[in-house]
1. For the read-out relative contact order in percent (Cα under 8 Å, 6 or more apart), a value of 24 was computed from one structure; give its label from P, Q.
2. When mean count of other Cβ atoms within 10 Å over residues 90-97 is computed for each of P, Q, which one produces 15.1?
3. One of P, Q was used to compute percent of Cα pairs over 21 Å apart, and the answer was 64. Which one was it?
4. With helix-only ellipticity at 222 nm (-39500 (n - 2.57) for each DSSP H run of 4 or more, over all residues; to 500) derived from the coordinates and found to be -9500, which of P, Q does the value describe?
5. If distance in nm of label points 7 Å out along Cα→Cβ at positions 2 and 18 comes out at 3.8 when worked out from the coordinates, which of P, Q was used?
6. So if we calculate FRET efficiency 1/(1 + (r/R0)^6) of positions 34 and 98 (r between Cβ atoms, R0 = 25 Å, to 0.05) for every structure here (P, Q), which label has the highest result?
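Every number here is computed from the coordinates shown, using simple stated rules; none is lab data. Source: prediction; values computed, not measured. Cβ atoms are built from the backbone, for glycine too; each structure is taken alone.
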Structure P
Amino acid sequence: MKVSFIQNERGNVLLCAVCTIFVVSLIAANVLLNCTARYNQASNQVRSWNEALYAAESGADIAYNEVRKIASNPASAFGASNGWATSGTTYTSGTTTFGTNGLRTSQTVDLFYSDPTSGNAWYRIRSKGISPLQ
């Protein structure tokens, strides 16, 4: 038995296959573009979080340096000339900006406990680091 083809229907399957491949390729490209955008956003947020952590640690180092001054030279510790404000036993610094990406840090140091027998004081240091999203 011989199969007969109608002359004007030749290549119809090829055209349908090409159209199907084109539609599937468009869907795959859209999914890839969406995933890439989300990945870039997430990686920027992780980078910014990491830099904010570095800024907070640097701020804690600055505050710890001021606490150490209490032992060696109490008159120079938490001075207003260094940007510190005093309210009772709480010391607050202004915002310090450093680095090439505009990192900012601010610190608060307060007297946590003072031992009446030894005279030793314990301080609590709270530092906040801020890094802008880029």
Structure Q
Amino acid sequence: MKTLAVIPARYASTRLPGKPLIPVGGIPLVIRVLDNVRKCRKVDRVIVAADDERIAEVVLREGGEVMMTPAELPSGGDRVAWAAERTPSDYVINVQVDDPLVGSDMIDPLVEALDSDNDVSLALLAKKIERREEIDSPDIVK
């Protein structure tokens, strides 16, 4: 089975503009995430779905693949869907650009779960919401 990982990277974020390019330990966030996903044995292709040439330049300089998405797409999920519609694959993994700790220890078992059971059509990484205010927060992906 062919697995595609898409990292939606939006420069024009309303809460933190330029977030994908913010250095974490001297390395842009988008590159930290890209490098982690590249280590996955079960991922065949990784695409950064970007809305801005500044992100594209950084990713291309590091040997990554970029798909430019329309700036008017309202969410990361929309960027992932847009890229997935244009890229043949059996599975699509949405990897958040602001999660530099995600890696093969999380993604590979996710793909293995999809591979192991034909009745499984969706798998996702999740974290338990710990505080009541997180439920209504638009900053917490649900």
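1. Here the read-out was taken from P.
2. It was calculated from structure P.
3. Derived from P, not from the others.
4. Q
5. Q
6. Structure Q comes out on top.
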